[in-house]
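Once you scroll down, you'll see the structures, which are given as structure tokens.
Taken together, the values in this text are just the output of simple stated rules run on the coordinates, not laboratory data. This is a predicted model, so every value here is computed, not measured. Cβ atoms are built from the backbone, for glycine too; each structure is taken alone.
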Structure 1
Amino acid sequence: MGLIISILITFLVIILVLYLINMLPIDGRAKQIVRVIVIIIGVLSLLKYLAIY
């Protein structure tokens, strides 16, 4: 049960960070780079919880 809660919290944090990045007043190219970095970090974190990585 703790694993599911950890995965959900991680997923919610990723969504929140992506939303906040969308609100930043920076140009589209930099915003896209930051989004990709956040998604990669989020996927690696989720893989860590699933004991794959």
Structure 2
Amino acid sequence: MGKGFAFVARQQRISTEIQDFYIDLVFYNYLLKCFVLIDLKTGHLSHQDIGQMDM
């Protein structure tokens, strides 16, 4: 992924009041001090998938 990235978790659960979501890969960039979330899809991208990542 490049310089400054550290692997944090896979299948990380994010809970809201209504529903649980799972992020496939979580990395942390210690140079930029931010998380990078990767959601892997094998099928077509739907509006629900985009809404989940926008959340």
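A value of 26 for relative contact order in percent (Cα under 8 Å, 6 or more apart), calculated from one of 1, 2, originates in structure 2.
Given that helix-only ellipticity at 222 nm (-39500 (n - 2.57) for each DSSP H run of 4 or more, over all residues; to 500), derived from a single structure, equals -4000, which label among 1, 2 identifies that structure? Don't jump to the answer; show the numbers that get you there.
On the way: 1: -29000; 2: -4000.
Here the read-out was taken from 2.
Out of 1, 2, choose the structure whose coordinates give distance in nm of label points 7 Å out along Cα→Cβ at positions 18 and 34 equal to 1.6 when calculated. Structure of origin is 1. Have a look at 1, 2 and say which one yields 22, 14, 10 for semi-axes √(5λ) of the Cα gyration tensor in Å, as calculated. It traces back to 2.
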